[in-house]
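Chemist: Next up: some structures, all given as structure tokens.
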Structure 1
Amino acid sequence: MSGINKIKERILEEARLQAEETVKRAEEEASEIINSAKKEAEELKKQIIDKANSEALEVKKRLKAGAELEARKQRLQAKQEVVEEAFSQAIKKLNSLPDDQYFSIIVDLIVNSASNDSGEIILSGRDKERLPSDFEEKVNKNLSSKRSSGNFTLSDETRDINGGFILKMGNVEINNSFDAIIRMKRNEIEADVIASLF
């Protein structure tokens, strides 16, 4: 029996040693797998953080660029509104001049825009009411001093214009309302207006 016990013990001892060796190897492999997984997880975490930081930086750049563009648009719009108001104020100032100065400007404008043709001068209802009695005479006197053979009379008709006048020669009308003059000359003078305002 002692021989069988020894064999049995030896088998058990070898099985225990083999089991310990197997467990040790399994623990080492498990440790390697865990360490490898940790390294991969760390690398993946780093990649995710780097990508998130990069995307955040891009979003920040886009937001900043968008905000700067919006600010430029708002500044430009504000400038355009100020320029528009400047032109509007210029027309208001012209219309609020004393009658003698106002109609002196109107006479000069008629003389400078009239050709040798004859025709009618159409005014706004407001201007027609405050018109000096010698208006037609001044216009035609100034035209003849310019060596123009044209002769203009005041039309019975009125137009809804914001100052200025309309010259009617037959079927042709020349709009010299202040709004039309400003609109035609705006491209020429807008840069100077902007420079003086800003």
Structure 2
Amino acid sequence: MTLGDTLGLSDSQERYIVRSLQLALFFLLGYGVTTLQFGVAGTAGVALGITFLPAWLHREYGYSMDAGLVLWITVAVILHTIGSLWMYETYQWYDEIAHTVSASVIAGLGYAAFRAFEIHSDEMAVPSTFRSMFIVVFVLATGVFWEVLEFALGGVAVTVYGIDDIVTDFVFNAVGAVIVAIWGTDYVSGLVGFFRQRLRSGPEN
């Protein structure tokens, strides 16, 4: 079962929602540029670019990502973009939700890559428990990298809120990872297949 099936939305409905969110990101990008808020503009621009990755994968490699997965990724990046405007500073719960959703996307991508490599290699036989542990560790490691990047860019493109905020971020990153480890791995099976195909194709492609 795909994520789209679970959401109960048709592909056309999911694509309509994604296009609407992309339009919102485009306006946020324009708002950031016209008001000289380059942190907002940069965040919106990167987020908008990420939402077009599924279309790029389809054009370059013929891979059609499940519309539900595309929606999942798009919701994650727009939550972060809106948060960079004022929501993070105003509502603690918003930061927690945004980190949980973003972490779940990272967890799904990390799991898909790991699982594809496992299937591709004849020498790997990983117990399901270890896969779950890998998801959590991978997300936390990515979180460390992100926090270091935020600290390095503090005052330029992002705002650093302090140690308490960092600890809270890690807690909800872990929550997102655990959710995927328990319930979400089946939703990225198509992505596992794509990664495995790319491994088979070799570097020449």
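Chemist: Give the label, chosen from 1, 2, of the structure having the highest value of mean count of other Cβ atoms within 10 Å over residues 18-25.
Modeler: Across 1, 2, mean count of other Cβ atoms within 10 Å over residues 18-25 peaks for 2.
Chemist: Could you figure out which one of 1, 2 the value 25 for relative contact order in percent (Cα under 8 Å, 6 or more apart) was computed from?
Modeler: Answer for the origin of the read-out: 2.
Chemist: Between structures 1, 2, where is FRET efficiency 1/(1 + (r/R0)^6) of positions 34 and 170 (r between Cβ atoms, R0 = 41 Å, to 0.05) highest?
Modeler: 2
Chemist: Looking at structures 1, 2, which one was P(r) over Cα pairs in 10 Å bins from 0, in percent calculated from, given that it came out as 8, 31, 36, 21, 4, 0?
Modeler: It was calculated from structure 2.
Chemist: I have 17.1 for mean count of other Cβ atoms within 10 Å over residues 106-113, calculated from one of the structures 1, 2. Which structure is it?
Modeler: It must be structure 1, since only it matches.
Chemist: Of the structures labelled 1, 2, one was used to calculate distance in nm of label points 7 Å out along Cα→Cβ at positions 50 and 178, giving 2.3. Name it.
Modeler: It must be structure 2, since only it matches.
Chemist: If mean count of other Cβ atoms within 10 Å over residues 74-81 is calculated from each of 1, 2, which structure is the one that comes out at 22.5? Write out the running numbers ahead of the final one.
Modeler: On the way: 1: 10.8; 2: 22.5.
Going through each structure in turn, the value belongs to 2.
Chemist: Another one. Which of the displayed structures (1, 2) returns the greatest value of mean count of other Cβ atoms within 10 Å over residues 10-17 on calculation?
Modeler: Biggest value here belongs to 2.
Chemist: With Kirkwood radius over Cα pairs in Å, for residues 130-185 alone computed per structure, which member of 1, 2 shows the largest figure?
Modeler: 1
Bear in mind these aren't lab numbers, they're just calculated from the coordinates by the rules spelled out. None of the values given here were measured: they were computed from a predicted structure. Cβ atoms are built from the backbone, for glycine too; each structure is taken alone.
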